[in-house]
Structure I
Amino acid sequence: MQRSTRVNYDAIAERYDSTPHREKSADPELIAFLAGRGPTTTLRLLDIACGTGNQQIANRDLAPNAQFVGLDGSLGMLRQARRKTPDIAWVHGDSAALPFAAGSFDFVSCQYAFHHFRDKAGMLREAFRVLRRGGRFALYNMCPQEADDWLYYDYFPEAKSRDFADFWPPDAIVSEMSATGFSKIELVRRHVHHERELAELLSAMRFRERNSQLLSLSDAAYAAGLRRIERDLDDPQAPKRRAEHLCFVTARGDRR
């Protein structure tokens with residue numbers, strides 16, 4: 001069973017939905033895909049690494065007659081999903097060895113989980129295999145290679161080296177998708193710029209058990225990062241509000 005290379009999600013499953021940014025709205029990639037197909041009652045939709053199921057639950061109103069399936073390698077996360085919505089098929093499985101027949105799904109998604117997979121190329125091959133002809137795959141992820149000025153990396157530099165090892169650059173994702181057989185591949189970058197209060201950052205970083213990225217750090221690197229933030233807050237010359245920037249990518253491809 002392929003598990004996360006970074007975090008034991010079984011251990012944090014019950015707390016996962018209490019962490020920030022777990023709310024989901026309907027997937028814009030699925031909205032665009034459905035708009036191009038017209039009405040149908042035979043759609044099957046798969047979310048790989050579905051976690052506690054929030055994305056598939058948010059998607060249901062887009063296609064009330066479709067069959068929604070969520071797959072995850074963590075039984076703990078799936079238990080949380082089943083408690084919320086038992087009428088979606090929640091499946092325990094390996095993203096690089098999907099337990100589905102070839103050509104089973106019209107739309108396959110993976111939301112901000114690609115960096116967790118040990119066999120990323122295998123996951124892309126499996127996503128392609130289970131797609132029907134005319135189906136679409138959509139992958140969302142962060143792009144650390146284009147987010148050097150993220151405050152998280154400034155205070156926790158071990159996180160940057162870890163992310164650069166775990167997150168494929170966008171060109172590598174596109175290249176592997178092309179080699180796998182996807183057609184009409186498109187990559188969209190979304191750059192987010194904002195300012196953040198250091199006091200708010202410190203407060204958020206103290207809840208390590210709720211943050212999968214912080215859990216991937218060594219204890220020493222985590223403690224050192226907290227001290228860096230505290231020093232800047234105590235230093236009257238240091239700014240208490242700082243700009244930061246993140247980059248997110250969406251890669252989509254079809255099966256002809």
Structure II
Amino acid sequence: MQIKEYNKLENMSVEAAQYIFKIANAEIKNKGFFIIALSGGNSPRMIYSELARISTDKNFSWDKILVFWGDDRYIPPTHRDSNYKMAYDTLLSKINIPQSNIFRIPVEISPPENAALVYEKIMKKIFFNLKMVDFKKNLPVFDLILLGVGLDGHTASLFPGHKAVNENKRWVMHVKAHARVTLRDRITITLPVINNAKNIMFIIAGEGKGKIIKEILSEKKSAKVYPASLVKPDDGKSVWFIDKNIY
């Protein structure tokens with residue numbers, strides 16, 4: 001686990017975008033493509049904007065990038081709280097990426113359980129075709145997964161105490177979040193999928209998260225109730241980009 005802390009969100013966002021850029025270029029050079037799972041919320045907004053800017057300046061090969069999402073709310077892709085819409089507005093609409101390389105969660109499919117199943121099937125088709133599956137574990141191998149941490153310690157849409165946290169077979173699940181959460185229906189990748197990634201990047205910003213983040217990073221026993229503390233890649237690397245203003 002590597003921890004990078006910054007005094008300003010702007011500085012963190014610039015370095016985080018450069019970090020993504022570096023990993024993507026290395027994977028493209030190595031095998032010809034790069035598979036990423038994006039996160040939502042407010043924390044990565046500036047990173048996505050910066051990634052669009054620097055990749056345009058450096059003539060980045062977006063046609064070799066495949067974009068998935070770690071999770072999203074079960075709402076239309078045009079909804080202001082959609083993780084897809086946030087990424088589209090800040091990044092995808094500003095770059096030259098083929099639409100066929102963008103794999104958003106199919107929230108138009110009903111009920112949400114079926115949407116999760118369809119997304120898992122889409123994911124399996126792509127990952128098997130690209131030979132990016134760990135056959136011993138029957139899990140996909142993402143080059144990079146971006147994650148955040150909520151005020152309750154959730155990551156992706158894996159919430160404390162939810163059965164989805166202990167799922168070990170499915171790649172994607174429908175989650176009904178606890179009553180304190182707005183827009184409770186979510187679709188999320190599972191913990192085994194996250195932990196099988198080559199690279200995991202936490203993006204931490206926003207007030208009120210300091211205590212939880214300190215507990216998780218110090219690996220206190222009390223942190224085990226937070227799903228974010230269970231993100232420990234099997235063979236990959238994890239990096240935490242943290243805006244110090246959370247403390």
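Looking across I, II, the calculation of FRET efficiency 1/(1 + (r/R0)^6) of positions 13 and 237 (r between Cβ atoms, R0 = 25 Å, to 0.05) that yields 0.80 traces back to II. Each of I, II could give semi-axes √(5λ) of the Cα gyration tensor in Å, for residues 141-180 alone, but the derived value 24, 9, 5 comes from I. Looking at mean count of other Cβ atoms within 10 Å over residues 53-60 over structures I, II, structure I comes out largest. When semi-axes √(5λ) of the Cα gyration tensor in Å is computed for each of I, II, the one that comes out at 34, 20, 17 is I. Here distance in nm of label points 7 Å out along Cα→Cβ at positions 165 and 229 has been calculated and equals 0.9, so which of I, II was it run on? Comparing all candidates, it corresponds to II.
Computed from the coordinates by the stated procedures, all read-outs in this text should not be read as laboratory data. Remember, it's a predicted structure, so these values are computed and weren't measured experimentally. Cβ atoms are built from the backbone, for glycine too; each structure is taken alone.
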